[in-house]
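Listed next: structures, encoded as structure tokens.
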Structure 1
Amino acid sequence: MALKITHRYGIFELEGNVVGKNALSVKNHFEQLMLSSEQIVLSLDKVKRIDTQGIQVLSNLYRRAVKNNKIFYLIGAENAIIKKAFGKVNYVIRKESL
């Protein structure tokens, strides 16, 4: 399944699979966005699959934002796939959902 990124009401939403090349696209998209934005809210509610590369990309984006004093929220802890995938690093995921 392809990955779709939408932006509504100040929230970016990922829909589909965050794996392989899709994860690289997420990285590139949000690194560029971070250059011009002070706050990014990213919903993972509609993620169907995520691999270790996807987790690494999202975790690194979170750490980069913190390092650069940016606000970077990942929401979607209610998504069982996300909750299981992030395991011990689930502190980066907020419990809010859309």
Structure 2
Amino acid sequence: KNQVEQNPPSLITLEGKNCTIQCNYTVNPFGSLRWYKHSTGTGPASLIGMTYSDSKKSYGSYTVTLDANSKQSSLHITAAQLSDSASYICVVSALCSLST
């Protein structure tokens, strides 16, 4: 059964502090993983996407790590600001292949 779980479910931090959100998944075969930021009043916005061969990517104050072998990803926010207040969503896609 394919599952995606984020920890902690909610997080409160102080402005200027670093924080981390974990994403564990059982999706097999793994295709890709993408973190989204969903701010109040707007739709989800894509932050960073990862594939099996990626281990670390950064975008501004956001850094995502991926360990495809242990099926775990982390979203790190450096020096959190008020503008980082949002819901963060980890989306994992399975690899699809067509037989010929």
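Read-outs: derived from the displayed coordinates by stated rules, not from any lab. Computed from a predicted model, the values in this text were never measured in an experiment. Cβ atoms are built from the backbone, for glycine too; each structure is taken alone.
Values for this structure:
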read-out: If Kirkwood radius over Cα pairs in Å is computed and equals 13.1, the structure in 1, 2; value: 1
read-out: Entry that produces 0.60 once FRET efficiency 1/(1 + (r/R0)^6) of positions 39 and 55 (r between Cβ atoms, R0 = 30 Å, to 0.05) is calculated, selected from 1, 2; value: 2
read-out: Distance in nm of label points 7 Å out along Cα→Cβ at positions 15 and 87 - highest-scoring structure of 1, 2; value: 1
read-out: Test item: helix-only ellipticity at 222 nm (-39500 (n - 2.57) for each DSSP H run of 4 or more, over all residues; to 500) calculated as 0, pick one of 1, 2; value: 2
read-out: Relative contact order in percent (Cα under 8 Å, 6 or more apart) - structure with the largest value, from 1, 2; value: 2
read-out: Structures 1, 2, by distance in nm of label points 7 Å out along Cα→Cβ at positions 31 and 63: label with the highest value; value: 2
